[in-house]
Structure formats: structure tokens, C-alpha cells
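I've put the structures underneath this note.
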Structure P
Amino acid sequence: MELGNILSLICVRGGVTFIVNDDPEIAKEVNADGVHLGQEDLKKWPLHKVRSILEKNKIIGISTHSLRQFTEAEASDCDYIAFGPIFGTKTKDYSIGTCDIEKIAASSKKPVVFIGGIDLENVGAVTRRGGKNIAVIRSIMHADDVEETVKAFKAKLNGNSRS
């Protein structure tokens, strides 16, 4: 927990939202801004239970991997929805593709984060279909210049670069 408390403090000082993955009790203990739950996590941590653990102002996000799961999340008490994996990844053995992005982006009443295999080469396929929020891991973690890579993603998301 010590590392979690240190990360929480760093995020507060930097004005960065700190979301803990998978466990609302850890999120509470380290005073994170919220928790992100995958579909398997929801079996152990139903949203009503998570809301009772965390303070009212804390953020709860849910991962979805199909339109059915997305629709259920949209009707739930979560604050944002992750949808993916859009493209193939090293950690997921399937991908959803981009065909549902436009429908989801246009109809969702909650913020949607598109995730999974997104890189500088294919991010345009997400943004052209209305995706405004993305989650990226591998492209940034393996970048030669992390700062420049993040700037390039921001430019593409803001429409300041060809996608």
C-alpha cells in the first residue's frame, strides 16, 4: 500500500486523476480518485457494493467488450465506460474492430474510452469514427521518446495532425 499512497500523492501534486485497477478497497485505502473494474471484477464487486465502499465523489469505470456489455454499463451507475480491445494486443487474444465506435460515441451519455492496440498508425481509425478518448499502453511504454509520442497522440486527438 505504501507505493499506492506515494502514487496518490504524486498524482494530487501533479493534478492527475489516479484510478486504481480492479479493487475498490485498495482504491479507498490509497485515497485514489476512483477504480476501474473489468467484467470479471464485477462478479466480485457489483457496482452497488463498490459505491458503498468508496466515497460518493469517487469515479467508477467499467470495461466492456461487446455492445451488450456496453449497453448494460450505460444503464448502470458507473461514471465512464471503456470499450475494446479495438485492435489486437499482446494481452488479449481477440479484437472488436472499429465498426461500433461511431454508434457508441454518438449515443453514449457517459464518457467512453476506446482501448486496445491503439497506436499512432491506427488512432485515426478511432478518431474518424468519433472516438474522442483513448487509452494507450504499449505505444507509450515502448516509445523511444515518451514525451514526443504523447504529444503526437494529443495532436491526433485534437485534430492537429493527419490521422
Structure Q
Amino acid sequence: MRGFVLSCFMFGFAAATFGQQQMVLLKRGDVVARFELGDNIKCKLRNGKVKEGMAIRYTDSFILLRGDTIMFSDIYKIHAKGKRKADFRQKVGTVLMIGGVGYFAIDQINSLLFVEGQSGIDEGVAITSGSLVAAGAALTFLRSPYMKVRGLSIRMITPESRYYRYE
């Protein structure tokens, strides 16, 4: 009886470890995007087709979707919206938007509290702050949701890997 309980306990740990696979896209040793089991994966293949589905299993050479299989070598682009970190362009865009709004707000506070006889919106400040906000929004939000896998390494990782992240 004790052996049966111990073996069930050990098989439970083995199954839990097996079920915690992740797929990562690596560029120069850094994780660019991370996918877990159960994530909805959408890929554009080299032959022009688009495949989409829920990831059931990752292996070293393919992704097993619900009702389909995608080989890593067939993937041209992968939909990574919400899976990747902000790059330099997005960070600069965010700073520009904050700067544009801040410039406008500081000018309004300055003209309201410290400048006598001036009220309303200064045209030059409005144009400058509007340009900053528009440029920042373009840099921040205009980004393709797809990532080309050229130059990236697609890897299936387990909890023993240094790239694994617990969530």
C-alpha cells in the first residue's frame, strides 16, 4: 500500500513537470517572446497559409495545436501581440506622449497662476505638444503584431532551463 501511494505521488510530480513546458523565441540569448501551454497561437507559414489554434504541446521541432501541427521550420511569422517586451521605439514613444501632455499642462498652469492678463491656449504650445503626442502615439501603437522568426531561435523549454519563468 505504501509503495502504491509513493508511486502515485512520484507520477504526479512527473506529470506536473511535463505539463509545464513553455516555448520561447530567443535572440542573442535573450527571451523575446514567451508562449505557454493553452495559449492561442497564430502563425503565418512560409507557404502563405495562416494556422491558428490553442497550443496543447510543445516539442523540440513542432507545436501541437488542437487539431493541427506546426513545424518550427515552416513558421515565417508568429503573432506575438502581448507576448513581447517593449522595445526602444515604444519606450521613446511613451516618453514623447508624456512629454507632450506634460508640456501642455505646465504651460496652462504657468499661464493661469503666474502670468497676469493672459488666458487661453497658446498656439505655439498647442502645436508643439500636439506634435509630441502624435509622434509618440505613432511610435507606441503602430507596431505589427507579427514577429518574423528569421534570426530568432525557437525553443521548447522545461522548468530546468535557465529561460524558464514561473507565473
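Just so it is clear, none of the values below were taken in a lab; they were calculated from the coordinates. Predicted, not measured: the structure shown is a model, and the values here were computed from it. Cβ atoms are built from the backbone, for glycine too; each structure is taken alone.
Among candidates P, Q, the computation of semi-axes √(5λ) of the Cα gyration tensor in Å that gave 26, 21, 14 used structure P. Given a computed value of 27 for relative contact order in percent (Cα under 8 Å, 6 or more apart), which structure among P, Q does it belong to? Structure of origin is Q.
Look at Rg/Rh (Cα atoms, Kirkwood Rh), for residues 34-81 alone for each of P, Q: the largest one is in P. Which structure, out of P, Q, was helix-only ellipticity at 222 nm (-39500 (n - 2.57) for each DSSP H run of 4 or more, over all residues; to 500) derived from, given a value of -13000? Answer for the origin of the read-out: Q. Which one of P, Q has mean count of other Cβ atoms within 10 Å over residues 26-33, as calculated from the coordinates, equal to 18.4? It must be structure P, since only it matches.
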